[in-house]
1. Work out the source of 24, 19, 16 here, i.e. which of P, Q gives that when Cα extents along the principal axes in Å, for residues 9-48 alone is computed.
2. Can you rank P, Q by FRET efficiency 1/(1 + (r/R0)^6) of positions 81 and 161 (r between Cβ atoms, R0 = 25 Å, to 0.05) and just name the one with the largest value?
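Nothing in this text is a laboratory measurement; each read-out follows from the coordinates by a stated rule. Because the structure is predicted, anything quoted here is derived from the model rather than measured. Cβ atoms are built from the backbone, for glycine too; each structure is taken alone.
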Structure P
Amino acid sequence: MTQESTESIIRQRVRGLRVARGWTLDVLAARCFLSPSTLSRIETGNQRIAVEQLVAIAKALGTSLDQLVEPEGEEDVVIRPEPEAVGGTTFWLLSRERDRRGVTIGKMRITDELDTTEARVHPGYEWFTVLSGIIKLRLGTRTILVHPGQAAEFSTMTPHVIEAHEGPAEILTIFDHDSEQAHLPGRRRG
């Protein structure tokens, strides 16, 4: 990657973070002690970025210098999930192993054949949204029907069962490490 293309990515990141925060050039300039015209020239490529300016900009944007200057990755960004079936559930891993966020993201297809009579309790939190079908969430003494487009988030210290209601259902789920170990114990590690 050339220095010009690296600087272009840095400029895009600076402008993108500024715009994402809803800040004008004046607001960011005041926060990093630069003039708005200097910041504008930096963002548009009409002025080279000095390291001390970049450090001040990163601090003002609440990010690190490393994140602003890290090279554009060449890795394959497409995840090609392979289905893993356990009982009446099929799981597709949609995040990379050892995800930096400490979570596992996946799609699950739950059939009404699933034997889910025993509620589970374990440390952690779970979140899911229903893609199709209806999920019956047994959470403690409550039974909650979660329909397509709706989501549920709960502490897994509450006894819980996630099952399909009146036919197969698909969910997009996020497990923290404890939830992954409890719900997907047979899942192989890549």
Structure Q
Amino acid sequence: MDVDRLVRQRIRALRLARGWSLDTLAERAHLSPSNLSRIETGARRLALDQLVLIARALDATIDQLTESPDDEDVVIRPHRDERRGMTTWTLASSRTPGGLTVAKMRITTPPPALEEAGVHPGRDWFTVLSGTAALRLGDRLIVVDEGNAAEFSTMIPHAIGTHGPGPVEVLTILTAEGQHAHQ
């Protein structure tokens, strides 16, 4: 599908999802209803200045209206770090509010020694999906069982690893600083 047709479909779909008529969106975008109708149907060329007005009226971004429909945007591929015994699937990207990142991590090694634990501004949060996690938080080693969660200041040296014989899988929310430090 070409981008032009995709953008037109997205504009119409967002308008209809909000329950707006052509007149309502046209008024919000400072366009005439007939002009907007021709844009949606492809009878009129979509100019960048009009796209900006329409995106703003729909409370969307230009990126949201024009992003690629390719599988690369859908399929999340793991990043493996053999040295750290960690596989990470980044489930949300820089498009999230506040620059937060959501990631699933599968960890197969215990947490490193205190000297190797990381520190960065912010807070981290994780919940254990399966297995048992060992959270190194400064001098403490805290066991977090499946189904439980932990939140902590990342200014304390910290690291997550497995506790016991099997791997641990966690779902974590990281600030921008945390994403850079952990991935």
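1. Numbers: P: 22, 19, 11; Q: 24, 19, 16.
Computed on structure Q.
2. Numbers: P: 0.55; Q: 1.00.
Max of FRET efficiency 1/(1 + (r/R0)^6) of positions 81 and 161 (r between Cβ atoms, R0 = 25 Å, to 0.05): Q.
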